[in-house]
Structure P
Amino acid sequence: MNVLVICGSARKTSRSRSITRYVEKYIGQKNIDVGVFDMREDMLPIFNGEDNSHPNVIKFKKMVLEADALFICTPDYHSGMSGALKNALDWIGSEHTKGKVFALSAVAGGGKGGITPLNHLRTVIRGIYGLVIPSQVVIDKNHFDNDLDLVDEGMKKRLQDVVDEMLSYSVRFVNS
């Protein structure tokens, strides 16, 4: 099995990146192949529907195509997913994602944020024929320390449960 973890934040310092690193490490401990695509490290050009020759576009499409399951973390920007993440998803289509399992997470500034970006992500992924698992997780800023590391043990467990559910669904679909 091959899992792609996607960091939807293009910010230099990012709680979303902290989550994707945590998930990458957690999946790696299970001896599962895991790759990371980071919107900051591999910035994509604005989608225009025409030029597919940019090296980061080629890399992203290849990584998505080779993945059996995808874990996405987005920051909550004004009740939506990040523009960088939406742009990346515009570069791929159903030929990359049809029948693949997705797990979703969002990082919010506090309060009641995070749910709306996850609903938007569900809609976009449905549009490219991905299969989003029922569980999802929103992580607030108070679950991190000053170094942006996830420190809340309950939230770590919740995140692990979502990842395990994604892996469980993926095994069923990949092996069927």
Structure Q
Amino acid sequence: MDDVCPVLFAGFLSAAAILDLRTGKIPNVLTYLAMVTALAVYGATQGLSGLGFSAAGLGLGLAMLIVPYAMGGMGAGDVKLMAAVGAALGPRGVFNAFLFAALAGGLYAAAVLSVHSGGPRRFFARALGMFKTLLLTKSLGASLPPKTAGAPKLYYGVAISLGTACSILWHAWFGSYLV
């Protein structure tokens, strides 16, 4: 990421998160432009080795989310956004961004489910009840929230954007990646 302008890439990530929240989609023009920009910058500044580095990151970013996409767990825009992150950060960087995105996605999902299930208090009361049942009966009894009109929607482009930003900041502050 040292050679790709962080401000430009932050713009791509911000646009992806905002568009995902507003429309439920991350446009191809945004993800492809981010990929091409990263590949071009690495290719222009570091030659074939830089282009290979960026392409390897793109491939790994794509590979990490293709199975959840194929299983219907996320949209194609999320997969292409992670591929764009890979093109900008390279293989090691995209793996770390993926870890941060998974953490951000988990926290985001818990918050959405908490709100959707009647608020944090009811959510944690049910979770505590399930834990007590597990301890006392050694079986996990589910305490389901009341039925509502539809399942909550998670906009994973937000988690990818936040996770990538956290990964970039971690790398800038500590000079290394988690893994």
- Item | Read-out helix-only ellipticity at 222 nm (-39500 (n - 2.57) for each DSSP H run of 4 or more, over all residues; to 500), computed value -13000, structure in P, Q | P
- Task: Looking at Kirkwood radius over Cα pairs in Å, point out which structure of P, Q has the largest value.
- Result: Q
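The value 20.5 for mean count of other Cβ atoms within 10 Å over residues 19-26 was derived from one model only; which of P, Q is it?
The correct label is P.
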- Once FRET efficiency 1/(1 + (r/R0)^6) of positions 35 and 51 (r between Cβ atoms, R0 = 25 Å, to 0.05) is calculated for every structure in P, Q, which label goes with the largest value? Q
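Read-outs throughout are calculated quantities, based only on the coordinates presented, and are distinct from any laboratory measurement. Because the structure is predicted, anything quoted here is derived from the model rather than measured. Cβ atoms are built from the backbone, for glycine too; each structure is taken alone.
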